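Asks: What follows is a group of structures, each given as structure tokens.
Nothing in this text is a laboratory measurement; each read-out follows from the coordinates by a stated rule. Just so it is clear, the structure is predicted and the values come from calculations on it, not from any experiment. Cβ atoms are built from the backbone, for glycine too; each structure is taken alone.
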Structure I
Amino acid sequence: MTEPVLDSTATGELAISASDLASALPLDSCDAFPAVFATARMVALMEIASARLMQPCLAPGQLSGGISVEATHSAPTPPGATVTATARYLGRDGKLFLFKVVASDDAGEVGRATHRRAIVDVERLQGSVARRIAPSPTRNERSA
């Protein structure tokens, strides 16, 4: 298995639209959030930048999956602005791949994160998904 070159970088860029705003997230009428770039969307953009660094290292049937993100969202970004997330590969943390990611808009930094990713076998992952959604046997079925 190969891995990204130490200190190599990749980016993800997003023009902020209404669906990227925190105000688009409410699940209930009592939920209210400001009309600025949502932290959840920032983290997703950070994951995309990191995943792009791993893409050349993957074998057929593999993807990279996010394991953890420790993020700070430090400045608001309005709709219409463009945010760029730049991931830098820091090396391995056991089986995991470690990244430092910085998100910026035209006015400067809006957030940063430490992110860990793993290589996953797609077929094995889909098997895990199938087991989670399959009905679990009742107690009587298990003892039969």
Structure II
Amino acid sequence: MDEFKTFMTLSEALLGVNPLSKIEPRSLGDTIAKDYFRRLREQFPADLVALLTLFDSKAGSPDPLKALTDDAAFKDGIASVAKQVVHAWMLSQYRVESPGKTGDAAPAFDTGFFEKGIVWGLIQAHPIGFSHRSHGYWTEKPK
């Protein structure tokens, strides 16, 4: 299994959006993808590999994402790291849970690409506190 390729296929399935398949090699998007993979692999090594292995085993299914989430093994750390993959792509951050600090109470770690989060294009907005547009842009409706 090519872990990075499986990570990208899994990411696209989890996100339900298709911009990941359009990432050009050696582009900023490729750099971001590799950085997300590296950071998540460092932070959640066993769970990420288990998630990728489980997802890879569902590749021949008509709906690999449904097969993944329906599998009895998709729980605990594996399900949690799947959420972290989505969180990384959407907002360029992930959370590290510990006893007593789970969910929103767990500290969030920025991956350095906040303005490139997929969520901003989906909601047709710029990242909070970040814009390339000139002063007064907010007076016009998004197109």
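Asks: Assuming 41 is percent of Cα pairs over 20 Å apart, for residues 2-57 alone as calculated from a single structure, say which of I, II it is. The partial results should precede the final answer.
Replies: Numbers: I: 41; II: 20.
Traced to structure I.
Asks: Among I, II, considering only Kirkwood radius over Cα pairs in Å, which has the greatest calculated value?
Replies: That would be structure I.
Asks: Hey, another quick one. Once FRET efficiency 1/(1 + (r/R0)^6) of positions 26 and 90 (r between Cβ atoms, R0 = 25 Å, to 0.05) is calculated for every structure in I, II, which label goes with the largest value?
Replies: Once FRET efficiency 1/(1 + (r/R0)^6) of positions 26 and 90 (r between Cβ atoms, R0 = 25 Å, to 0.05) is worked out for each structure, II has the highest.
Asks: While we're looking at this one, here's another question. Out of I, II, choose the structure whose coordinates give helix-only ellipticity at 222 nm (-39500 (n - 2.57) for each DSSP H run of 4 or more, over all residues; to 500) equal to -7000 when calculated.
Replies: Working: I: -7000; II: -15000.
Going through each structure in turn, the value belongs to I.
Asks: Of the structures I, II, report the one carrying the highest value of relative contact order in percent (Cα under 8 Å, 6 or more apart).
Replies: Values: I: 26; II: 18.
Max of relative contact order in percent (Cα under 8 Å, 6 or more apart): I.
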